[in-house]
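Trainee: Below you'll find a set of structures to go through.
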Structure 1
Amino acid sequence: MARPAGILARLRLLRRASHLASEPPLPEVAGAVAIIMDGNGRWATRRGLPALAGHRAGTRALRRTVEAAIDLGVGSLAVYAFSTENWTRPPDEVSGLLDLLGETIRREFADLARQGVRVRFVGRRDRCSDSLREAIAELERDTLANDRLELFVCFDYGGRAELVDAARRLVSDGVAPADVDEAALRARLAEPDLPDPDLVIRTSGEQRISNFLLWQMAYSELVFSETLWPDFDADDLRAALAEYAGRRRRYGGR
């Protein structure tokens, strides 16, 4: 004899409730966010502008995004500003990017520092000019006590190079093979304090990670935005955070 439709519906609801009860809870705001800031060149090309104009517009997008992250409750933001592979770009573009970084430190980052942002640079510094290295070091010193948001700027950075350097440090420090574990390697990364990102956003519609935070993003949630980086704003960040908040993180479990 068939069960009444009302009983069947109730059973389905009970099964669904039981299933949801066993699910991991939905996350709230992503505490640590990382962004691959992509699309500056295409933004400039579409407007008939030189590539550097796109990069300059990208620095304004970075400031907007940092301020939006503060308002939305994000505690840590890591951004991919310049990769180890970017040195292969035309020399005039690379030179312009280095000059732009110095300008960004003086203008955008200085104002963010006044808003309580702590800025740290992750990556090589030996290929920068003395004046740029000094500006980076001064900014890091001046923002050391800030705690409203931590901004990690990955500049002249590559994930593979970071892991190779960490392995070299293990050998140099004389760590025995039996003592090599995740904690030992993490302690020798370029910036051990950089948290594993809960959410990684890549702009411009490209869907790859491009040698960014290979160790740290092992279990990060990925969101790919169609917005070119210079157009990225608070609404785009809010949309990415909302998508993240609707996912259940299992870390390999069920």
Structure 2
Amino acid sequence: MTERPAFYAREGGRVADWWTLLHPPYTLWHLSYAVLGAGLAPHVHAVPLVLTVVAFFLAVGVAAHALDERVGHPLRTGFRDSTLALLAAGALAGAAALGAYGAFWWGGTNGALVVAVPVGVVLVVGYNLELAGGRLHNDLTFGLGWGGFPVVVGYVAQAPGLGGIRDLAVVATTAAAVALTYAQRRLSTPARELRRRTTEVTGVVVRADGTSTRLDRETLLAPLEAALRVLSWAVPLLALALLLGHA
């Protein structure tokens, strides 16, 4: 039996390919950061929140993952390279258009979003295509771009104004999101290595009391993916709790 390329990967046709391409646990996780940011504003307005979440879904859930899959098809989906390129371009253009609408036409000009839109495009393209000699393709950029950036954008999209203790809360939440996303990367990288590029693991763990346990690939993979599964639920639940606090 061939090992699935990710714990959430599915097989069995185009619907399964879409599910796998969208990385549902991770996409929901990263979209939740935008909700967390919005929830820090004094008042949460539904329209900018929805537009922000949809924009990040297009940019992160579709465009970034399509660009990833186009390089070697690590998820083994049936999408052609040309289809993935069109998906990425269309989704990223849609995300930028939503960002521009929020920046210029929803409730007046939002200067912070004017800056955020091109930054987001550069992050998606630069990271996933490994531009600038791959300098942007690292764990820190991933933590900043996929964790901290959505928090900041989710907050400024609500146009709350600046100043006061609330800004410190945004800074603290942004730092926490960067740390959580960095942790995700540190867990998912060895998990991918074990699933996609490892055929066998051999070894023995010998404990101080003399007992021992044989090591195999599943033994090493299980705690990594268990932690990722838990975190992929914990962050969305935290975002939901903060949002419900405004109800």
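Each value in this text was obtained by applying a stated rule to the coordinates, not by laboratory testing. Computed from a predicted structure; not experimentally measured. Cβ atoms are built from the backbone, for glycine too; each structure is taken alone.
Trainee: Taking FRET efficiency 1/(1 + (r/R0)^6) of positions 168 and 232 (r between Cβ atoms, R0 = 30 Å, to 0.05) for each of 1, 2, which is largest?
Mentor: By FRET efficiency 1/(1 + (r/R0)^6) of positions 168 and 232 (r between Cβ atoms, R0 = 30 Å, to 0.05), the leading structure of 1, 2 is 2.
Trainee: One of 1, 2 was used to calculate mean count of other Cβ atoms within 10 Å over residues 48-55, giving 17.0; which?
Mentor: Going label by label, the one that fits is 1.
Trainee: For which of the structures 1, 2 does the calculation of Cα extents along the principal axes in Å return 65, 48, 36?
Mentor: Corresponding structure: 2.
Trainee: A further question on this structure: Computing helix-only ellipticity at 222 nm (-39500 (n - 2.57) for each DSSP H run of 4 or more, over all residues; to 500) gives -13500 for which of 1, 2?
Mentor: This figure was derived from 1.
Trainee: Now, a different point. Which of 1, 2 yields 19, 42, 32, 7, 0 for P(r) over Cα pairs in 10 Å bins from 0, in percent, for residues 80-151 alone, as computed?
Mentor: Going label by label, the one that fits is 2.
Trainee: Another one. For structures 1, 2, calculate mean count of other Cβ atoms within 10 Å over residues 192-199 and state which one comes out highest.
Mentor: Of structures 1, 2, the maximum of mean count of other Cβ atoms within 10 Å over residues 192-199 occurs in 1.
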